[in-house]
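**Student:** Next up: the structures, one after another.
Taken together, the values in this text are just the output of simple stated rules run on the coordinates, not laboratory data. The structure displayed is predicted, hence computed values, not measured ones. Cβ atoms are built from the backbone, for glycine too; each structure is taken alone.
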Structure P
Amino acid sequence: MNDTHRPYQRCTNCVMDTSDSAITFDEHGVCDFCNDFYQNIQPSWQDKLKDPDLLRRTAEQIKAASKGRKYDCIIGMSGGVDSSYLCYVAKELMGLNPLVYSVDTGWNLNVAVENIERIVKALDLDMYTEVVDWNEMKDLQLAFFKSQVPYQDMPQDHAIFAGLYNYAVKHGIQYVLTGANSATECIRPPVEWVYMNDLKMIKDIHRKFGTRPLKTFPLCGMVKYRVYYPIFKGMKRVAPLDMVEYNKEKVKLFLQERFGWQPYENKHYENVFTRFYEGYYLPHKFGYDKRKCYFSNEILAGTMTREEALAELEQPPYDPQQMEEDKAYIAKKLGLTVEEFQTIIDGENKTFRDYRNSWGLIQFGTVVLRALGVEKKKFR
């Protein structure tokens, strides 16, 4: 929750501020996210970019491990810029034969669906689409709204990642290629804004507010995908976008020219639910604007100036009229009137601490991963 008694302060280097209640600043007014980036993330990221053969060696390793299999790897595809470019890098630059895995949660906009189709067709890739049972998705999302927590995109995120990892292991696909990258994701949103995919909390919220069993909904706890799948099933996650120069604006132009890919307003706005959640729910209910993270990432990567970011933050996250239309659409799809939906949104704010959770285990695991050099981003 926001610390309303703390004097307001904004980082002098990026645009993160005290809307993150745990943020700290050094004597120059530079935040701990920036200092962590310069000390822990940038050096290893730059080392990868300085190695011209890293992408080729990685591709050869994947091919060798996947010899005799139909697919070298699997890629979760949303139609956004990161996953779209990842498909191109995997097929054209690495010479791999990936299976594209897409999840239909019931909320994707046409632009996302069309982008997926364009990329898959142009690169001649096979695709598997998992359609999440709508009644189960609806029930879990409504339960999350009633729980009053900030993390309303967790049901979708969990379905996407759990479905991807479960499918990969079930079908013997060892390598999962991820669009995660230091150029646009070097600052992890604070936990109070975006909590982890905590299956224990998901189940507790659903137990308290849900009405139907999650019989087919994709589920995968952190121990399973962080420990069991990698150690006992051999699953490996690889982030090729950290091995190539990745300027998001240049990549967007490339995707448009090469594939007819269509841009959208903000990061993750290819999904109507996420657009509403990030553009209205978080800032209106909790005072959290995720654009501060997105823009700060670009500032640190050198693809946006701080002045440009501050000017963008003066503008609303998205068009107010579009927001009202989205609110009405989401309410209707969840079986609510707009008034009922607004009443839920205006309820008493809660956090993961109000429910059963795995926070202690998450903290311990993150400390271990950082000590091993597996995790670089600051986490708190």
Structure Q
Amino acid sequence: MTEPHPDIRPQPGILDIALYVGGESKLQGHAEVLKLSSNENPFGPSPATVEAFRASSGELHRYPNSDHGALRGALGRLHGLDPERIICGAGSDEIIAFLCQCYAGPGDEVIHTEHGFGMYRISALAAGATPVEVPERARHTDVDAILAACTARTRLVFIANPNNPTGTMIGEDEVTRLSEGLPPQALLVLDGAYAEFVPGFDGGAGLVGARENVVMTRTLSKIYGLGGLRVGWGYGPAHVIDTLNRVRGPFNLSGPALAAAQVAVEDVDYTAFCQAENILNRDRLAADLAALGVPSDPSFANFILAQFASAAEAEACDAHLRRAGIIVRRVAGYKLPAALRITVGDGAACARVAEAVAAFMKVRA
């Protein structure tokens, strides 16, 4: 870590931020690896989306549209939402940062759960606010614990539903109870990065439409396969979206990203294919690992949280997988040292993981 300068100092809280570390993509000694560390769509974006991206290359000298009207319109039509209440960002990460920038600062508190996405804490600290970690109940969001942690200083409450890295989710009744129990100055932020993997789930959009204290964030990085283009969006009350747009840079999304994202959203048949394949392969992988003595909670996302007998066993299995050219995600930093988060790949990838874990467990026995 670089030593701080004696006189030139950042804002309070910035140096408390631990750097976010993404999933690895390379292994020494392996020309090709099976990367299952970042919850990416194994099928990539749809062919129509790729073609839209290519077609936009002739306009690289043009500034992109700054109001994102076409993409917001496509999202509104798909989900039955008012496009005027939608904001687009460079991944849902940027929407999360906007929320902290606008609604939390020194003296304020931002609540997140103990196994929640790391950017909640980072964005809170970057805004000068105090992150407050709340325990989960058996790796599930605990509404009672969150409500008990709320104070007059609480400004934002973040929950991912489904959650990352656990894959678990809570029902609409519990989310509604949480929104109704918050103090009047607080916003509930529903992170729906994995909502598209749950058939029939609206990510909380209905609750956002009914209340003034709930915001939903979504991303095109997961099921749409656009992680490399960084496109996300949020839906909220008019007063929140108006506020966030005041800090959003006018050209925060590139022209090619906007063009590809619109086509991806409109290609509903491809999205349905990806959802069905994920459910099939996820359930098969979870069952195969459970039969080997490696259970996982029912997952509603595009990964499973494989649970081992100890942190040592999880570390040893990770090392075995790496020797086999397979990269998964260690989640000790999320206070889950005895687990590995494994992205659901295609059928062949899942079979390869199951075979490698079986070989590991056989040696351990």
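**Student:** So if we calculate distance in nm of label points 7 Å out along Cα→Cβ at positions 17 and 113 for every structure here (P, Q), which label has the highest result?
**Tutor:** P
**Student:** Thinking only about distance in nm of label points 7 Å out along Cα→Cβ at positions 137 and 273, which of P, Q has the largest value?
**Tutor:** Q
**Student:** So, one more: Which structure, out of P, Q, was distance in nm of label points 7 Å out along Cα→Cβ at positions 129 and 145 derived from, given a value of 2.0?
**Tutor:** Q
**Student:** Now, a different point. Comparing mean count of other Cβ atoms within 10 Å over residues 153-160 across P, Q, which structure shows the greatest value?
**Tutor:** Q
**Student:** Can you rank P, Q by FRET efficiency 1/(1 + (r/R0)^6) of positions 33 and 185 (r between Cβ atoms, R0 = 25 Å, to 0.05) and just name the one with the largest value?
**Tutor:** Structure P comes out on top.
**Student:** To which of P, Q does the computed value 129 (volume of the Cα convex hull per residue in Å³, for residues 65-200 alone) belong?
**Tutor:** Matching structure: P.
**Student:** Which of P, Q yields 3.7 for distance in nm of label points 7 Å out along Cα→Cβ at positions 169 and 345, as computed?
**Tutor:** Matching structure: P.
**Student:** The value 0.94 for Rg/Rh (Cα atoms, Kirkwood Rh) was derived from one model only; which of P, Q is it?
**Tutor:** P
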